[in-house]
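Rule-based calculations on the coordinates, nothing more; no lab input. What you see is a predicted model, and the numbers here were worked out from it, not measured in a lab. Cβ atoms are built from the backbone, for glycine too; each structure is taken alone.
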Structure 1
Amino acid sequence: MPAAKKLTADAFFVLQITLALISGGSQFLRLLDTSQGVNVSWLASWLTFLVINLDLTIRAHRSRPSRVTLQTVLTYSAWTLVIAANLALLLWRGTERWDSKDTVTAMAVGLGVLVTLLYARVRGLGLTDPMVNAGFGMCFIGLPQLTLAYKIFTVGGAGLAGGMLLAGHIGITTRLGQLMFAIREAGWDRNRLAAALSEIANEVTWVLVTVAWWVG
């Protein structure tokens with residue numbers, strides 16, 4: 001890899017780790033004070049989404065290992081750890097209990113997963129197929145963020161840290177940048193394409209969450 005591209009890829013990686021710490025840290029501190037507007041199902045679904053994409057990037061790295069693909073794996077690992085810590089805090093404090101919006105989220109995600117399974121069956125794809133995993137990823141990130149946006153709009157979003165919102169947008173776009181660098185370096189791969197599709201769904205719905213937070 002040329003020196004300029006290597007430097008850019010390294011900058012993306014350092015930024016991602018920094019954003020994960022800022023996002024996770026600011027949200028952790030906010031949850032110590034209030035959880036208003038935060039869904040248990042949202043954090044649980046986000047964690048599932050990250051685990052799915054972590055698995056996709058690990059498989060992509062194993063198929064064609066490189067410095068960039070390893071950085072992508074480490075990026076998803078960092079985000080997975082900070083979101084897991086926030087979910088653990090929310091459950092431990094018990095300030096935000098499962099409510100009707102969580103039930104709606106679970107039903108929507110379940111329906112989305114069912115549609116994805118039917119698609120896989122019709123196309124003859126296995127559950128580990130990257131595009132099937134992309135469908136799962138979009139279900140676990142896009143749908144919960146839609147209900148999160150609605151909850152924030154209706155009850156307020158004091159429990160969602162502004163730092164997390166901003167870091168989330170920057171994080172998603174730079175993760176997409178990492179994936180594009182990996183694609184340019186190692187070529188198109190169904191695992192990378194699947195991760196990119198789910199991240200696009202992540203950004204679109206995160207914009208809606210941000211608008212609801214801003215308006216509310």
Structure 2
Amino acid sequence: MPAYFDISLQFPRTELHPGFLAEFDAALERAGLKFRAGYWEDAGLSQAEIAAWNQKKLESNFVLGMKTHVSQDYKQTLYEFKGYQEVRSFWINQHPEEGVFSCFIIIPEDEVLTFEGSDLFQQARAAELLELAQKLWQFPAVKAIQTGLELSDGPVGLNALRAGVTPCVEPFAILEQSCYPSDAVQTVALNQGRPGLLFLSDLRIRFDF
């Protein structure tokens with residue numbers, strides 16, 4: 001299994017409502033992610049079937065237990081996007097007591113980094129992934145977008161972000177304007193469309209604004 005780069009999107013459970021998954025799928029398509037197929041054993045399922053399954057799982061606050069078969073977990077989706085060989089999404093609801101669930105969009109690291117084992121991003125790939133994230137930020141239920149590599153610590157929880165903890169920024173993050181970590185490397189206010197704060201790590205790549 002290859003190492004993956006991920007874009008994580010966090011949602012409070014208060015935003016979950018009937019039809020949420022179908023609305024989010026439409027937002028993904030507007031952002032440029034075209035449905036390709038279900039993943040692995042779910043390859044034959046339609047986008048609507050996958051959305052209905054995951055909607056029911058989220059509504060029941062499902063968490064895969066140690067003795068629960070993986071076939072009962074959230075179903076994953078493959079997309080066509082910008083010529084990448086693999087773009088996949090899946091849902092995580094590992095800490096339902098926090099009232100937050102997440103969607104991860106993952107791409108093999110070797111498709112976005114300058115070379116295998118590097119932590120430096122290809123300029124063009126980083127720019128188009130940032131553009132994707134900015135489009136997804138327009139979906140109002142998304143309250144945080146973070147990025148990371150296989151060896152990253154993982155995304156910071158939404159409650160911690162709102163308390164001022166620095167997000168995972170490899171190479172960028174987008175947060176609500178009320179979240180303002182003091183030690184972020186570079187901050188850009190997003191004023192076109194939905195307001196937000198864009199955090200950038202100049203250790204990974206520099207963006208021009």
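Between structures 1, 2, where is mean count of other Cβ atoms within 10 Å over residues 43-50 highest?
Evaluating mean count of other Cβ atoms within 10 Å over residues 43-50 on every structure, the highest lands on 1.
Here relative contact order in percent (Cα under 8 Å, 6 or more apart) was calculated and came to 35; which of the structures 1, 2 was it taken from?
Answer by label: 1.
For structures 1, 2, calculate volume of the Cα convex hull per residue in Å³ and state which one comes out highest.
2
If Cα extents along the principal axes in Å, for residues 19-74 alone computes to 44, 21, 10, which of 1, 2 did it come from?
Only structure 1 yields this read-out.
Given 2.5 as the derived value for distance in nm of label points 7 Å out along Cα→Cβ at positions 67 and 171, which of the supplied structures 1, 2 does it correspond to?
1
Suppose you compute helix-only ellipticity at 222 nm (-39500 (n - 2.57) for each DSSP H run of 4 or more, over all residues; to 500) for every structure in 1, 2: which one lands on -6500?
2
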